[in-house]
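A.B. asks: Below you'll find a set of structures to go through.
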Structure 1
Amino acid sequence: MPTTYYDAILRTVTEDRLIVEHQGDTLELPTFPNSKDWLSARIGKIGIVKFVPESDCWRFEAYQDQSLRRVYELDHSDRIGWKNDSKGDKWTTPACIVPGENGAFIEDDTEEVTIAVPPEFFDLCDRFNTTPERVLRAFVADASEIMNYAKNPRADGYSSNGSDERRLADDYLNRVF
């Protein structure tokens, strides 16, 4: 059984089940308890159904662009094919991206930076039960005011943690530099 169904149509939702249509088949999949209320507004929408292994449940996410469809013959290595009304039928995105409104997305054009990190920073990260990479990525996103909206998703995965975090990162940079 696949762990992702693209172009699935949400047909109905019960207290603990998604009923979706995928390539002519009707699938009944366990979903998160109490998701009926917020998913009911998405009945009839087309989107992606993903398996969430840590919860042993399936999640439905409606496409931002309801004309979006997969074009499997364009798939190669780490890219997947799509078509929609605004961009036509011969374009791809990184495999981690479901395009947003009008097929929008931001390619990953990040650059690698290597720095030596002292043990105190590792200790700090351990106190928060996280990794140095995660802390630095979060700070970079907040300091750069990077927004990762569903309408225009980012392939690099960067996303601000909120307006307060952006303001505090800006305050820090203005004080130090």
Structure 2
Amino acid sequence: MGKTSLAKRAMVEQNVPFVSTDVLTHALGRTYPSTHLRGATWTETPDLFFPFLQQFIRYTQKCISNYLIEGAAIYPSHVATLMRETTIRACFLGTSVISLRNIEEYASVDDWVSPLDEHEKHELPQRILEFSKLLESETSKLGIPYFDVGDDRNTEMQAAYNYLFNQGD
């Protein structure tokens, strides 16, 4: 929770453009069904998408030195691979506290929640909590910063921003 908000803040305050993995996975899945991204579950998508993202970063780094990639379609293990291959700074955001109301409030600008059916909406908080636990566990093992925006969203979002832009190091 907060990935797009953080990316948009970086774009405004640091003049750093961002790329959404959510947009890229949807575009690839619809344009090239053979990628198997179309219809992939939220847990399958990161592994299916990673080879594309890896190539995207390799080629993009040749011409753009400062940009941000945000979205749920990347696992900490992928970031660890990228950190061995390139010079990147990365962190993950997750939450230990969430409700559907919170999700709808935070997603109101991009409104990715309203197209979901009632069953998907009902399951969404639990899915986000499970994914956050996975991220927290994996980032801890790999030494990648993780920020829990559940209890104090503003403080943790600021801490993630400071980390990404070397403020307060």
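Values quoted throughout were computed directly from the atomic coordinates according to the rules given, and no laboratory measurement underlies them. Being a predicted model, the structure only gives us computed values, none of them experimental. Cβ atoms are built from the backbone, for glycine too; each structure is taken alone.
A.B. asks: Kindly point out which one of 1, 2 the value 52, 34, 23 was derived from, the read-out being Cα extents along the principal axes in Å, for residues 47-126 alone.
C.D. replies: 1
A.B. asks: Assign the value 25, calculated as relative contact order in percent (Cα under 8 Å, 6 or more apart), to the correct structure from 1, 2.
C.D. replies: Answer by label: 2.
A.B. asks: Additional query: When mean count of other Cβ atoms within 10 Å over residues 63-70 is computed for each of 1, 2, which one produces 18.1?
C.D. replies: 1
A.B. asks: Additional query: helix-only ellipticity at 222 nm (-39500 (n - 2.57) for each DSSP H run of 4 or more, over all residues; to 500) computed as -17500: which structure among 1, 2?
C.D. replies: Computed on structure 2.
A.B. asks: When distance in nm of label points 7 Å out along Cα→Cβ at positions 71 and 135 is calculated for each of the structures 1, 2, which structure yields the highest value? Walk me through the numbers before you get to the answer.
C.D. replies: Numbers: 1: 4.5; 2: 1.5.
Result for distance in nm of label points 7 Å out along Cα→Cβ at positions 71 and 135 over 1, 2: largest is 1.
A.B. asks: Which of 1, 2 yields -0.70, -0.98, -1.12 for log10 I(q)/I(0) by the Debye sum over Cα atoms at q = 0.21, 0.30, 0.35 Å⁻¹, for residues 55-94 alone, as computed?
C.D. replies: Going through each structure in turn, the value belongs to 1.
A.B. asks: If you rank structures 1, 2 by distance in nm of label points 7 Å out along Cα→Cβ at positions 7 and 119, which sits at the top with the largest value?
C.D. replies: 1
A.B. asks: Could I ask something else about it? Figure out for me which of the structures 1, 2 the number 2.1 belongs to, where distance in nm of label points 7 Å out along Cα→Cβ at positions 23 and 39 was derived from the coordinates.
C.D. replies: Derived from the structure labelled 1.
A.B. asks: Another question, if that's okay. Where is Rg/Rh (Cα atoms, Kirkwood Rh) largest, in which of 1, 2?
C.D. replies: 1
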